[in-house]
Each structure stands twice: as structure tokens, then as C-alpha cells.
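Next up: the structures, one after another.
Every number in this text was worked out from the coordinates using simple rules, so none of it is lab data. In this text, all values refer to a predicted model and were calculated from it rather than measured experimentally.
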Structure I
Amino acid sequence: MANPLRRHEVNRINFDLINGLPNQTVQSCVNAAGAAAAMHPSRFAVFGYAHVPALE
């Protein structure tokens, strides 16, 4: 994915990953991080998910 973008002069590619999502496993999180890192992004950030119920 990143290489075709860079061929079109998109030089800064950033990934924001969220961990702790419902149904996410440690292995799926590791797989997602590995896939993103393999694309050599300019920036790579990981955020923890925190569910906040809707306020009424």
C-alpha cells in the first residue's frame, strides 16, 4: 500500500493504531503493528481504546 502512494509523490505516511478494541487479540494487534511497520511509515502511533458510554 505505501509504495504505490510514494510512487505518486505521497511522501509522508502515518499510521495510528488503536489497541484494546472489542474482539481484538494480542496476536491480531501484533499482526497489525507488524504490517504497518513493514510499510516504513513516517510516523507510527499507538493509542489505547477506552469505551465511554453515551451521555444522555
Structure II
Amino acid sequence: VKINTGVAAPDRMAPGYLNHLDLGEAVATLIERRNTSHTVFPVSSPADLKTVILEGHL
């Protein structure tokens, strides 16, 4: 997993930062998959993370 953005607590959010709880949930979902292949999800903003989640990739 490559995180190409800042990570912060919900009360310290700023432009370009991901909520650490949302990111943790996304990473946990990836780990639970135990998929032998790999997929790259470019996440550089909160909107990118939400798009990946909503499209069912995570």
C-alpha cells in the first residue's frame, strides 16, 4: 500500500489529508482479502479514497 497523501485525525483534517479511520478501514479490507495478485489504487485525496470504496474496489 502506498499512501500518497497526508493522514490526520478527524478533528485535525486539512485539504489533501485523509481521515485516519477511513484509511485504516480501507487497508484492513485489503489485508482481509488475502489476494495473491496485486492491484494499484491511486489515492491522493479523500475524494479518491471515497471513489475507490464506492466503486466496490475495496
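Each of I, II could give helix-only ellipticity at 222 nm (-39500 (n - 2.57) for each DSSP H run of 4 or more, over all residues; to 500), but the derived value -10000 comes from I. Matching task: 35 is the computed value of relative contact order in percent (Cα under 8 Å, 6 or more apart). Pick the structure from I, II. Matching structure: II. When Cα Rg over 2.2 N^0.38 Å is computed for each of I, II, the one that comes out at 1.11 is II.
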